[in-house]
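**Q** Next come the structures, one after another.
Only the coordinates and a few stated rules stand behind these numbers; no lab work does. Owing to the predicted nature of the structure, the values given are computational and were not obtained by experimental measurement. Cβ atoms are built from the backbone, for glycine too; each structure is taken alone.
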Structure I
Amino acid sequence: MLKKGLKLKNYENVSTIMTRFHFLFISISFSILIWAFVVSDFSFLTVWNNSHTAKPLLYKITGTWGNHEGSMLLWCWVMALYGFLITQNYQFLSKELKENTLMFQGLLCFGFGLYLFFASNPLLVNEINTIEGKGLNPLLQDPGLAFHPPFLYLGYVGLSLVWSFALAGILGKKIDKNWGSYVRPWVVISWVFLTIGITLGSWWAYYELGWGGYWFWDPVENASLIPWLIATALLHTTIAVEKKGVLINWCILLAIMAFGLSIIGTFIVRSGLITSVHAFANDPLRGVFILGLLSLYTILSFSMYAFRIKKEREEIHLKILSKETFFIFNNLLLSVLALTVFIGTIYPLILEVISNERISVGPPFFVITVIPIALLIAFLAAIGPLLAWDKNSSKALLKRILLPSVLTIVLVIAIYNYFLNLTVLSVLGILIGIWLLSSSLQNIFKFKLFGFKNWATFLGHSGFALLILGVSFSSSLQNEYEGTLKVGSSIDFKDYKVEFLSVKEFKGKNYISSIGKFNISKQDLNYILEPEKRYYPAENSLTTEASIVSKNLSQLYMVLGEKINDNTWVIRIWHKPFILLIWLGGIVIASGGFLSLSSVFLKRQIIKSFIILAFTLPYIGLFAKEFNPEIEERIHRINLQIRCMVCQTQTIDDSDAQLAKDLRAIVRQKVIEGETEEEIFAFFRNRYGDYILMKPPLQQNTIILWLTPFLGLLFGFLIIYRFFFYKRIER
């Protein structure tokens, strides 16, 4: 027995030492690459391809991961970091669980290390002797690059440790409440970082790309959203495992799927098979390498999982009105949501491979299929925290939801009467958002559930409510103007007067800029907006820099377009009511995750004061009057349905490409001539095919796509009924 103990201890020491050395060596490699970018050492091929001596220091540093090879080194460094943290801070783990976790984490590091060395080596020598580099993509020369990818990778790759914990638990044949308490902090950490990464990416796209949008259902955006949805389901499931020791097998499956979907996201970004404004243009063979790693890890994971399922069957007895049951429905909806986004993302590729037909799956499809499920999740999220474990009284629950229900109805009626141009879907979103927020507030303040975890739940759910409100208000109430304007002239936009004052030329360190100066006034308010058109000589590229001014939670957003002649420019301007609620919601959601990790005691009154301050909204002067007449609304609606064939993942309404402008002009002409929407869509389909439409038509080759969410829900409900309630519910 003593000899066996010594062997186990020695093995543990070896795994710990190897993990620490691996982290040390990859940190050295990462530091070398960063330094090479800082000093513009073009003897490195990656530095030569992605840097320039004229770049500011910040963009030299961030350029380290602003390319395929450097970003994969960041991926491997983060993966090694998580393993290193286990060796440092998790000494209370059982020796067996710790060594098995490090073993599986090491297996992941080994596989991606091979990929890094053979297919994506960032330290290759440049055979060309040069004193200047090619430069970095101008769109990446933004402070957002310093934060968005690292946070996103800390979330993506953090799920690798959850995967390692899951397989380590299966191998050790001991997954119980303690295992749930060990793995849950790492789920929360990964989920929080992924939330921050997605929020930052949305904000970055909004202000940098000049499209006036924050989420385009682009394949790479979807690739980050899918694992986030599964991680959200996993986050709730680990609570059930930790508290009640139930849903263990389902929790393991989610842990495997979460990281597997992260690898799939990496494959989408780097394979070159799917068109995206975010994707790296790389050799598809790199995608094949990643696909091989995905296959290897998937086979290993599901083989071990199948073995556990066969040996360890769970018998779960649930009551319909209980927190456990609501967790199950929460998981079902989140999983179906992830499945719908996943199928919608890859379906065009699969259909093209099978039948050589091209269709487009864009925002219209996702709005129709995803938004209703997301609103249903939000509706249930308001009720779940009010329930106790095991059995609850229906009368007590109805009593608890009475006040938020009445408050919600009153507020929605008032809002609808004030903003007369709200769409049906927006009204539903506002109703659900207020319902979730008011229910969360009642849970904290009326029922005095001041526990630390209750505050974390409150912040998470309230942030979700704010996000829903931001999307609902901004999408329904926003107004837009696009047209030409001469220097010295003005236009009326809503209740604002827009004056074009001047255009000046400015030479930056690595770009030349044309800066328009506009005075926007309304009664006693005056704003100066200075949108830019930048030219980067090293990259021979033009970019648009939007100018944004905020009024409370709303924004005016202006873009300087093409120069028509010496005094005339194309401009686009938007008014976006409540738009800041979207990113405020993301921040609040992430803060809820951080709070759930904290062990520091905060006095109740301090927390209450902070929450009241954060959620007290000042008077917001928004507008009910529409600027555009009915014909402009029709043009806008049609533009949102047509794909830009240059950008491919954007509508012609969002894109700044010349082709998109030409197509917008065609749409405008046809609407003015009195053609119906069906006739206009038929014109574009005859010219470009079905691929031109962002919303795939309902036909034989798209039936599976449209039925995915409904079949997923039906299948999920049948499984829940069969395994959890049939002959087991106490009636």
Structure II
Amino acid sequence: MHEKPQFKAHFNIHIVGDEKAVFLLSELDYYVLQGRIYCLLAPLLDGKHSVDQIIDHLAGQASIAEIYYALALLEKKAYITEAGGDFPREQLAFWSALGVETPALLEKVKSNPVSVISLGNDSTGTLLSILREMQLEIAEKAELLIVLVDDYLQPELEELNQKFYREKQSWILVKARGSIPWLGPLFIPRKTACWQCLAQRLQNNRDVEEYIRRQQELQSPVNIPQGTLPATRALVWNLLAVEVAKQLLSGQSLFSENKMISLDIYNMSIESHTLVKRPQCPICGQAADIHKAAQPPLLQSTRKLFTFDGGHRSISPEETLQKYGHHVSPITGVVKFLHNPVEADPFLKVYYSGHNRAAKYGNLAFLRGGLRSQSAGKGISEMQAKAGALCEAVERYSGVFRGEETRIRASYRELGEEAIHPNRIMNFSSTQYLNQELSNAREGKFNQVPEPFDENQEMDWTAVWSLTRKKFRYLPTAFCYFSHPENKTVFSCSNGNASGNILEEAILQGFFELVERDSVAIWWYNRLQMPEVDLASFNEPFIHEMQRYYCRHDREIWVLDLSSDLNIPTFAALTRKSSGGQEAIMMGFGAHFDARLALIRALTELNQMMPFVLELENGKWGEDIIIDNVTLEWMKQATVANQPYLLPHSGKSVRKAGDYNDLSGEDFLSDIESCRQIIERKGMEMLVLEQTRPDIGIAVVKVIVPGLRHFWKRLAPGRLYDVPVEMGWLPLPRLESEMNPIGMFL
């Protein structure tokens, strides 16, 4: 029990005798103590009376037991504290409200000095004065060091971080200059993330600056004028001093627990950013454990809990956002933002996300394309669209080569049967290789042709697990990951890349994407007219609402059944302008064991395109909206008259909801087994590469089935020619020269 108790400094005390009540008023709240004993005690709880003196003073008015009980209750509820400390009353009130006990305050101040150094243009004098005004102790060597910088990527910070990590020196990084100053995070060696973890994220989020730095071979960050006023700098110093004091005295601050803050001077808003401690960090992580030999994916039986929108999931979209939303930040995130481009449109549920590709752009054209490249999410609900955008951005981020991936060095011939020839997956024809230069000058960015593959060339190879053979096979790392330097003869692509809350969920998503694009390729390049789908037969309120929405925008909408010999429901949803010259035709695709979900995926993907389509219809046909001339030409010139395969086959019966069997089960693992069996019955092999990054947590995979076709323009022999004949859609295989000259551009 306190020796000389007093009410905490942040309370103003009012005694209402008639009501036998004591009111404790603070800035943020109030408390009421009811009872005669509290009215008697309140005037004496001033820090000047000991407990014995209080008992003597109240002799005859209250028993000793009553007094002790009341004091114990007040102490338990943290209403009173011990007298002591020579801080100004307003400072005591501040710390008291944060839960710092008065006697401990002075002791904490003396035992927790702070030091300051500057690596930039800001001197330390002003900040030191402000810290002293906060009653903080200053020392040349202290457990907490504040480091002032002009840029969080200054070269000297790398060596300083290593030194502080070895010496177990805690430190706070601060940039007071610019219109958006940064404070924190607090680095605590062996506990929090380190500067190297932060630098990796910062570099990846500075696309333009990093491009310029590499092109000009600069060692330091690109210098950008940072608008600063003396008043704004003082604002940052004062905010920093408060947060440093809070951290030292209460353990609570805006930059504790792997947090940093940005202060927008123009609108006076503060945003918090989470910094993830990277297990693969070469300084504070376990990099040696990360680079261990490839392990087979451990697949487990898991029941599905969410099956309504977007696909089968182990948790709801809301739970996904809550669990992984901290990865969204333009500073520390792997996803720069989640943005609804059509907030004013209540129907379209679409979100864009700025994904952090970390691509090393070779020229300005690729840089511009990368800057405009965005991941997207769609769905019936806004939460599904938002979660989808987040997960797709993480998928793209995880698929970028960073040098930390497990791989071996060999040539194709040296690996022998364990290797899969990249031509079996990329499926470029000999004619395409022969005409590579001419083709690349004519085609869009998605339909470029690589240089011929050299089987004797040593390169990086990545182990991928064969679910069919139960063993590892090898594929060129340049195929498995984006931005690998050995990408002249082997191209990467996102086909089969997928993310999920669990590994099994991601594998299913990746597999259905392979099926979807295989079916689209067969339809598109053969220019086949396929059966129409009766949308009304699905009795889905969302579909009825969508039809009304498109009608209001003077657009028709229809769906084709593209299901192939794999017997997995696959659909193409199409829309065109009903009147006027330019039809601006756009498409969306979907595949799933559940025909309803396949249809919803195709329709919501079409909705995902609508913000872009509506902007074009409003006259925004310029480069700022789109840079691919092939797509631009399609939107301007394509009509159902000159592209009749876009229309349903008039001689084939319309497909209804009852025509489709739901092939899905209640467990993810059983569905994966069904996928494998379907592929193996067609003489193909199902492979999986896990790309999950240890610092993210969202499961990411690349599913690979050599033989299935991408919907980009890759015209080698195989299913593209054989399936239409097998299904009775064509009497004979088409010649390569008869294939659709327009490459798929989505």
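**Q** Looking just at FRET efficiency 1/(1 + (r/R0)^6) of positions 68 and 684 (r between Cβ atoms, R0 = 35 Å, to 0.05), which of the labels I, II belongs to the structure with the highest value?
**A** Working: I: 0.50; II: 0.00.
Of structures I, II, the maximum of FRET efficiency 1/(1 + (r/R0)^6) of positions 68 and 684 (r between Cβ atoms, R0 = 35 Å, to 0.05) occurs in I.
**Q** Say we calculate distance in nm of label points 7 Å out along Cα→Cβ at positions 20 and 524 for every structure; which of I, II gives the highest result? Display every interim value, and only then the final one.
**A** Values: I: 6.6; II: 8.2.
Comparing I, II, the top value of distance in nm of label points 7 Å out along Cα→Cβ at positions 20 and 524 belongs to II.
**Q** Something else: Which one of I, II has FRET efficiency 1/(1 + (r/R0)^6) of positions 100 and 596 (r between Cβ atoms, R0 = 41 Å, to 0.05), as calculated from the coordinates, equal to 0.10? Walk me through the numbers before you get to the answer.
**A** Working: I: 0.95; II: 0.10.
It traces back to II.
**Q** Let me ask you something else. If distance in nm of label points 7 Å out along Cα→Cβ at positions 236 and 588 comes out at 1.9 when worked out from the coordinates, which of I, II was used?
**A** Values: I: 1.9; II: 4.4.
Source structure: I.
**Q** Moving on to the next point. Comparing distance in nm of label points 7 Å out along Cα→Cβ at positions 196 and 660 across structures I, II, which is largest?
**A** Working: I: 3.1; II: 5.0.
Largest value of distance in nm of label points 7 Å out along Cα→Cβ at positions 196 and 660: II.
**Q** If helix-only ellipticity at 222 nm (-39500 (n - 2.57) for each DSSP H run of 4 or more, over all residues; to 500) comes out at -21000 when worked out from the coordinates, which of I, II was used? Before the final figure, lay out the partial values.
**A** Details: I: -21000; II: -10500.
Of the structures listed, the value fits I.
**Q** Looking just at distance in nm of label points 7 Å out along Cα→Cβ at positions 324 and 668, which of the labels I, II belongs to the structure with the highest value? It would help to have the intermediate numbers written out before the result.
**A** Values: I: 6.2; II: 1.1.
Top value of distance in nm of label points 7 Å out along Cα→Cβ at positions 324 and 668 goes to structure I.
**Q** Quick check on the output: 1.00 is Cα Rg over 2.2 N^0.38 Å, derived from one of I, II. Which one produced it? Numbers along the way, then the final one.
**A** On the way: I: 1.00; II: 1.19.
Clearly, the read-out refers to I.
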